[in-house]
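Next come the structures, one after another.
Bear in mind these aren't lab numbers, they're just calculated from the coordinates by the rules spelled out. Source: prediction; values computed, not measured. Cβ atoms are built from the backbone, for glycine too; each structure is taken alone.
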Structure P
Amino acid sequence: MMTSESFGQALRRLRGSLSVRDVAALAHCGKSMISDLENGKRQPTAAMAQSLDAALSGHGQLIDIAAHPPGTPTTVLAADLRATFADQLAEGPMTSASLDEWEFTVARHGRATRYRPEQDLLADLLADFADLRTVLDHRHPPAIRRRLLSSAARISGLLALTLLKLDDPGARDWWRTGRAAAAQAEDRAVLAWIYAQESYQLYYSGDLFGAVELSIRAQELAGGLPCVADALAAPLEARAHALAGHRDQTMDALRRAETALLRLSPEDRQPSALGYDEAQLAFHAGNAWTALHETDRAWEQQERALELYPDENRTDRTLILLDRAACLAWDGDPGAGAQLATEAIVALPVEHRSPLVLYRARDLAVSVPGTNRQLPEVRVLREVLALPSAG
């Protein structure tokens, strides 16, 4: 409702011939409250506006003016109007077309993780989760509710993954939310996918035992069925074993990852946080071999990954180049490694310089031993890492 009438003016108009005492009695408040509201000395609370509107049969006029007093920005009015209409739509029956739209929206967000800056994606994920929560506030047949909960679980997982890349501790809360939604939906595949993605949180925080534990949990939930979680979790398990120096376990996990990838449907073999493909496996295998300092094998996988990844996937391509830089350092040329890392970071637009990417680059910089830290290329890398980031 857009009006130039103030709350006090509307209250006086609706009061008509009633006295202030009469209105106060009807609304169960003091006379001074009514007088102050009419004179603009007080602003109404939502509860008071509702009480007065009911007492004076205002049909929502006082409620609307209290929520949107004169001078409220048009953008705020538009947002509130949209939210109200979304709630009205949510009260209606959920059609198969509506469910398909939600599932398409989730799939689109999964693909967007491969090319959109995290801050931009985060805002859209939160907005869609809020709308989906509104839909879930209403009653639905069990089968429909389960599909909606599966969508909510996936969005929760995407939110957690995005916050993880931004080094936001709130990611852990969203993993829990996603697990709860997937469990309530009785969707074992989605629950397994969330565990697989959550294992990355532990991996990047240095909890290698926990990362392996969650990745194994994901594979157990997958139950040997063709499942994204199976293909996603095994490479993470391999990377964690590699960092711990467990070569045999690394190779075993990589073999399982290859088998799991081959069993995926074409729909699941896609560049998306909700899928898994050959490019991702090459990247993850290369990272595992890098951690084991087997640079020839790592180099081969990095070459394959860079061939397969599109230019739009800036984050993963940069991480691959940082692995390559680490290989150069391990092979005895820390200056060349630092230079490659610098070039990779500088080429990355600021909005894509997430804390995760910079963490990997800093890890490379601090791993340079002894006097090599004074090499010009290493000093330049440290200077570049001090530049603004997307966090």
Structure Q
Amino acid sequence: MKGLCINGKVKSALKFHDEVRAQGYQLDKVTYGTLINGLCKIGQTRAAIELLRKLERQPIKLDVIIYSIVIDGLCKDGLVNEACKYFSEMIARGISPDVVSYSSLIHGLCCVDKLEEATKLLNQMVQSNMKPNIYTYSILIDALSKEGKATEAHKVFHLMLQRGLKPDIVTYNALIDGYFLAKNVSEAATLFDDMVKMGLKPDVQSYTIMIDGYCKNRRVDKAFALFKTMPQRNLVPDTVTYSSLIDGLCKSGRLSDGQDLLDVMHARGQDPDLNTFNILLDGLFKSRHLEEAIALFFKIIGKGIRPSVVTCNILIDGLCKGGRLKTAQQFFRHIHINGYQLDVITYNVMISGLCKEDLLDEAMALLTEMDKNSCFPNIVTYEILIKALLERNENHKAEKLLCEMISKRVMSQ
């Protein structure tokens, strides 16, 4: 059965289980643990729970391993409340949770933004003399950091140090990222230096977090300097590293440096992805290099990369703001006809461009088109149109549009 489960043939394993049971043979809890684990891994958590319930009618004592498998499976399916129920049931049966069951539930709670409950669970572990491992601490540090709660994350970090655990690269990366999100650049830089002093070797992700963090906090020179040290540490920047730095350069008005870095990527055999191109496309439009931006858009298509809705929005917005409304309209129609994705932002950008050129009839026609294409206007759509109508003293039409917005409950969306 274990062999079948390992090879993903869980249904065959269950069939074999039924045949063995039909012949009157008893199976042990290790076998059932294997089956339950197999079911959870293929997303059949409900079937795993049914098997768990069948075990209760057999002379097999459920243990923490079986419960941990079910709790982990439920958490991975996003059924965290149900996982909590089985965690409580396990304790009620006199089965003590272990590090695995605690870690699984903490991870599940973090995934559904129940960070307070996750923190309480970690404290419960510590108070009950359970020893959380690096993975347990790192889960919570990462979740708190991503929510911008760097101070709370650092408290967990210190608790880990007090318990005699040495943080690894993953832990440091999570905490550094959290400090950058909280705009605390100096603390992030200190942690990066501490990591090196601790004898840990920062990886590509560590450098990418630092470079991206510096760029987002307008320290592009520091980001560039750090980027240049990567080859000395035998680290090869990946697409995300390059994209982060190109984004920082473009947003700080250093478009030519961003373009040069794209050339460096090509020279080093690193292929840019759509996100890289989107960053450069946005930079070109914002620097009023419209022809270069249009050429880049066609280059993206020429490489066989399908533009995303973000790409299309950058293109149309850039053309409208660059005074190329007719070209924007042509691209808008081309995008629509060729089946590229359009969203409410695409329409809002186009409607705004038309309104600025006093082409309200065409803008209103797009509003009607949105409904037909099941792309529903939001409050921004209506605000653009109502403002344009009021500026033309078409108060009656503006009032009518306001009533439509209220009747469609757009304000509450």
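One table, with the values for the structure above:
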{"quantity": "Structures P, Q, by relative contact order in percent (Cα under 8 Å, 6 or more apart): label with the highest value", "calculated": "P"}
{"quantity": "Entry that produces 13.9 once Kirkwood radius over Cα pairs in Å, for residues 201-312 alone is calculated, selected from P, Q", "calculated": "P"}
{"quantity": "Source structure (of P, Q) for FRET efficiency 1/(1 + (r/R0)^6) of positions 185 and 265 (r between Cβ atoms, R0 = 25 Å, to 0.05), computed value 0.75", "calculated": "P"}
{"quantity": "Entry that produces 81, 56, 40 once Cα extents along the principal axes in Å is calculated, selected from P, Q", "calculated": "Q"}
